[in-house]
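Below: a set of structures, written as structure tokens.
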Structure P
Amino acid sequence: MSTTPTLGQALLRRKPVATLIAESDGSRTDGGQLRRSIGLWQLSAIGIGATVGTGIFFVLSAAVPEAGPAVVVSFLLAAVTAGLTALCYAELASAIPVSGSSYSYAYATLGEATAFGVGVCLLLEYGVSASAIAVSWGQYLNKFFELAFGFRVPDWLAAPPGHGGYVNLPAVVLVALVVLLLVRGVSESARVNAAMVGIKIVVLVLFVAVGLTGYHSGNLHDFMPFGWSGVGVAASSIFFSFIGLDAVSTAGEEVRNPRRNLPLAIVISLVVVTLLYVAVALAAVGAQPWGRFDGQEAGLAQILQDLTGQTWPALVFALGAIVSIFSVTLVVVYGQTRILYSMGRDGLLPARFAAVSPRTGTPVWNTLVVGAGVALLAAVVPLDVLTDLTSMGTLVAFSVVSIGVMVLRRTNPALERGFKVPGYPVTPLLSVAFCAYLIKGLHALTFAFFGVAMLIAAAGYFGYGIRHSRLTRTPAEQPVPAVRG
């Protein structure tokens, strides 16, 4: 017989870590089990793939006008914040190696209501960011068509709304291709993504090598034209470029040897991404006066063309960007589906979100729904609105992870951890402080949109989740945790 908790008990009830792990280890009997098929390199490629390209291929045109050449410092500030949080993610991922990322961590540490709110933040982080990334695909596609074949897709059909376009058709095509690949299977998607990550790293190294040949120190003056406030605003806007660190943890139930590979992949992703971002940003602002970045389309490819006076470097770079942005969209859509899968399994969303195809081992219906939503946003919503919403969702989710580390240390100190945050408790406290600083730098309209999202989250939780949560069941109705040595 089910029990009816009080409102306070329902809001604060936590899902036991043992239950989370047991579900990921094969205790489900409803055919809803994900398959462990991802190794360390593929997992690291998920993190790098979700990050490199999300920002660096197009965010400079928006961030440089806010910070000037000091955008390099903005990337470093965002990287420090991401690094502090990455260490917290590494500990929780090694202790709770399940799908769902910070949603699952919040459910185990801060309670059900907070977890549902984090789930909505992750919807902003993944679903909205996938739309933002897809929007920019058309810019580089047009650059490639223009250089290779001498024609362009008309702006009204390929540019973002608010930038001369009405419907962004290339973005819809991109999302459709990603959904088809994800539906086929996660191991196939991981292999394709790993290959694309290799291509994007080579392309960015090419940009740095060519860009440095045109480096002029005079382009770095005035280095900080808008002061530290400009650096902070730019760092807030580009922080969504680091969501790949979170994407690693969404694969917790599909990774071999997760206690070792999850924290390793997070750290590897952070190091590779930071080095690439800072090098590309420095080469770009050194090769071109910062005033020319404002509104520049396919900016990095244009810099190469201007420096060399030839089309082939820009053509290669544009092709690399097309591949790279495909890779990023693939990973963030994948991450979104795994978060909704976890919420469906917990009963906070309809069970169909947790339904897995016995043939492919993937949540097909879930993936189709996410793809439709991402394509719609990418087709009709302006890019700047999408990027700031992504940053807000990411920063809130990152803060929750850092708090979760401290809570779990107190509530479950004996829990097996494959990695522990160095400098505890200073590191997670600094992570929360840096996240709060970057949140403060976001635009007022972003806070308004975020408030609307939280109201929708409250309506969803009180209208459905609180009544259908699997934690309302008695212990006899709960899955039995596996015995762990």
Structure Q
Amino acid sequence: MESLIPTDEPLRQEYFMSEVNDIIHTGAIDRGKYPTYKVVTFGCQMNARDSEKLSGILSGIGYTEAKSEEDADLVLFNTCTVRENANDRLYGRVGQLKKSKEKNPDMIIGICGCMMQEAEEVEKIKKSYRHVDLVFGTHNIYKLAEILFDHLKTKKQIVDVMESADMIVEKLPNKRQYAFKSGVNITFGCNNFCSYCIVPYVRGKERSRKPEEITDEIKGLVADGVKEVMLLGQNVNSYGKGLDEKINFAMLLDEVAKIDGLERLRFMTPHPKDLSDEVIEVMKNNKKICKHLHLPLQSGSSAILKKMNRVYTKESYLDLVKRIKAAIPDISLTTDIIVGFPGETEEDFLDTLDVVKQVRYDSAFTFIYSKRSGTPAAKMEDQIDPDIIKDRFDRLLKTVQDIAAENTKKNEGKCMPVLVENNDEHLEGYLTGKLENNLTVHFKGGKRLIGEIVDVVLDEAKGFYYMGHIQTSEE
């Protein structure tokens, strides 16, 4: 039998999907129903995209989606390890499922993703969480069917973690969360090694997908009804390094924007150290590219940025923002900021506040620094007193919120295109959607509009979102 199994990917995984499908189908005949699955996602947009791939494989081999973890026959946790409290949350969820598995001995529990790239966490699961059946990392998400096949045949705990990956395996099924928008990976891994960040250690070195693979995938998505695509990478600016083709991110962005039928194009995340004038020019000249840029700051202090190994200064960051705003005056800027990094003084913090006030972000993800084992920052002296951090965090949050409220107020009364995403969960008869600048709008409308781009009048600014109404023919 071993000689019949393909060695090349993705043919090998297609073989195992077929084998598992036969097992699932036979079991469904015996049980009178097909088994169910639930994929639980922690972390970033790249993890969310990975979860769509995992869901696609499970749907392709015969599983149907369950509403909750407790009701599912297979539960898969796709983990994040950026912060250690994410690990604690994961173990809490896994522990709770032990009782569910006692009631349903055939239940399969799996853990995959970034956290599983840490050897000590894998050992902890093997020793203390024996009810977990599948363990695999970020580099072999695509091997789910093969790993599941091994477990179904042996009934043993399967641990399959690759230390690194040179190969990119795509072209397997995926089940999108939204029919009308999708993320598309353009790079994997990270070479930046910010001193507080574990990502380069668990995601591995940077690898770029071939441009024709990316454009072909997007053309297929557009043919399937996708209106908006987000290009994904730990640092999209690094795209192209290591490829045989002479291509960079600006060139890729320009090529993708030419795809017929694609209406909106976003990307996440650029790094301030190498966001080029060429990328700014492509954004300026192409109406499909959303005039929204998430530009992580992390700190406004040049001294702290150096300790973070961010490779830019306060002055160079502000100069970059100045160039961006000069080219695209209506650009929406958002950011990430860490408060309380080791050694941060009040003067350093005031530098951060100064950048926030000068840039005037539309929103910001603000974080209190927490030690992350395995990173250089965790060993740094001058860890900041928690009370001081909380005071600074509160001051930062108020500044961000006040500026955001002033920014949103400026668009009150304007009519803008909105991509309708969902029924509003809190207001019956209302829909919710996203503006080009990624802010949310709530307005009355029928669910037939979900997935459409409609013109909405922004009646009232509510800080980080709007209440509005669909523009009528008389307006």
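Looking at distance in nm of label points 7 Å out along Cα→Cβ at positions 375 and 391 for structures P, Q, the greatest value goes to P. With distance in nm of label points 7 Å out along Cα→Cβ at positions 399 and 447 derived from the coordinates and found to be 4.5, which of P, Q does the value describe? Label of the originating structure: Q. Looking across P, Q, the calculation of relative contact order in percent (Cα under 8 Å, 6 or more apart) that yields 34 traces back to P. If helix-only ellipticity at 222 nm (-39500 (n - 2.57) for each DSSP H run of 4 or more, over all residues; to 500) comes out at -11500 when worked out from the coordinates, which of P, Q was used? Value -11500 for helix-only ellipticity at 222 nm (-39500 (n - 2.57) for each DSSP H run of 4 or more, over all residues; to 500) corresponds to Q out of P, Q. Here FRET efficiency 1/(1 + (r/R0)^6) of positions 39 and 223 (r between Cβ atoms, R0 = 30 Å, to 0.05) has been calculated and equals 0.75, so which of P, Q was it run on? Source structure for this number: Q.
For the set P, Q, ranking by mean projected area of the Cα convex hull in nm² places Q highest.
Quick note: the coordinates plus some simple rules give every number you see, no bench work behind them. Keep in mind it's a predicted model, so treat the numbers as computed, not measured. Cβ atoms are built from the backbone, for glycine too; each structure is taken alone.
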